[in-house]
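Got some structures for you, see below.
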Structure 1
């Protein structure tokens, strides 16, 4: 336990918020909230975050995950292919937005309701 606490303290010393940049508008980058839709109208909603941020957040996906990597740099309506050990699946980017969860609760609720 002490080792984990030391690790987290060291991580906190170097972590810095990533400021929003206008160039991100309409594209998927670190910190984006993304809604994907597949050919059967199934939806997947998540935020792309650092690996240390995903604990206890079911809507967060690590930037190192296959789905996040597939989405990076893409725009709304673009296809993304996610390769896992078991299958390759096609998704379409349906929505992208940015913001701290507490500031965009209405957008998050609307995205989850789809």
Structure 2
């Protein structure tokens, strides 16, 4: 996987998503586009798809949700975290975080990510 070919389509209105992306970009060169402003058609994506989960494109392969996070963590050099996200537990965790963005644990994690980025 090459860094120059990695594109992330994310929720630009999500503070947790923005903080996570900023943390990722400290160690990884990626092109990031908020789905609200991006040209989704150029990637054969629709707004409803992008509203549902983060999407990462690497070497023309589209990764979604926890699989996208796993691929990005692997590129970043976090193989153990990548393995966790690339499992049923990772899928469940991803869905929980997506559904609870405004919960205290996620707000706390957002603040931590913002401070270390």
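Just a few scattered comments:
- Structure (1, 2) behind the derived value 26 of relative contact order in percent (Cα under 8 Å, 6 or more apart): 1
- If semi-axes √(5λ) of the Cα gyration tensor in Å is computed and equals 20, 17, 15, the structure in 1, 2: 2
- Structure from which -15500 was derived, helix-only ellipticity at 222 nm (-39500 (n - 2.57) for each DSSP H run of 4 or more, over all residues; to 500), options 1, 2: 2
- At a computed 0.7 (distance in nm of label points 7 Å out along Cα→Cβ at positions 48 and 72), which of 1, 2: 1
We did not get these values from a lab; they are worked out from the coordinates using the rules stated. The structure displayed is predicted, hence computed values, not measured ones. Cβ atoms are built from the backbone, for glycine too; each structure is taken alone.
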